[in-house]
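> In structure tokens below, several structures.
Each value in this text was obtained by applying a stated rule to the coordinates, not by laboratory testing. Computed from a predicted structure; not experimentally measured. Cβ atoms are built from the backbone, for glycine too; each structure is taken alone.
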Structure P
Amino acid sequence: MTVKRTQTEVPYTANEMFDLVADVERYPEFLPWCTALRIVEKGVCDGDGELVADMIVAYKVFRERFRSRVSLHQGEGRIEATYVDGPFRNLQNRWHFVDKPDGGSIIDFEIAFEFKNVLLQATAHAVFDKAFARMAEAFVKRAKAVYG
């Protein structure tokens, strides 16, 4: 399984970053390789609850659809996405947002995945560090665009 974790300090509050990451319907607007996203189920109230989403990701000759269950815990500053269906054997994303005492917040982001297909796994593993950095950077750029 391929696993990567990063911590990033941003000048935005934990709640602002939570809201930005929780707004999964907007991912195709800014997230690299995300070409489409559709909410299948939604049970969210005041930043807490669950949703199920289908995402289409395209990279070079690969185009895959997968479904994830996203658990939102705004009071705890946590978002967790778990794999439901698609080309993976396993996929998990974890976000944790913590306000800093002097302003801004720290984003802790972890992703772990393993494709069912060995060729897809080898391809993803080969470009994963660069792709992970671009993905994390996309959320920071999006926060700047949304919050100034």
Structure Q
Amino acid sequence: MIEFKGKVTSKNAIKSQGRMLKTIFIISVAIAMLLMLILLGAAWFFRTLILIMMPVVIIGIIIIPNRFIAPLPERLLIDTEERTIVSKIKGVNETFKMLDDTTKVEDHGDYYAFCFNNRISGLGFIAQKDLITQGTIEEFEEIFEEVLVRVKKKSK
């Protein structure tokens, strides 16, 4: 059993999770508003209102600081006997994933990001290395050696 417990403070992890969630929100808002535009047809007042509101809402989502919306776990437990990964985010029910469903574990230096069948399904599955309370980093990397990918930082 390996456990990561505590507040995730890695600026890179917060930025990554926040950016991903913002992208999901923006795409959802844009699709919903475009569907409303199509469905309203000739109702010019409502169409104008939606066309004014769409950029306002999208800009609002963009300027929200990542730390307020990033789904970061306060506890991540990897149970090798049950073959599960459990993520506990404050105020949200525990989320379970099967260990065998892990398609990739990205090593970003100070934290690991889990990917499952798609990038979005890994939201909330972050393990900051210095928060390990049970087990070792070596044991962690041994469990995920087949799917562990070291991510190089982009140079500016």
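> Where does the value 0.9 come from, among P, Q, when distance in nm of label points 7 Å out along Cα→Cβ at positions 4 and 108 is the thing being computed?
Considering all the candidates, the number was obtained from Q.
> Which of P, Q yields 4.2 for distance in nm of label points 7 Å out along Cα→Cβ at positions 36 and 140, as computed?
Going label by label, the one that fits is Q.
> If helix-only ellipticity at 222 nm (-39500 (n - 2.57) for each DSSP H run of 4 or more, over all residues; to 500) comes out at -13000 when worked out from the coordinates, which of P, Q was used?
It must be structure Q, since only it matches.
> From P, Q, which structure was Cα extents along the principal axes in Å = 62, 36, 28 calculated on?
Attributed to the structure labelled Q.
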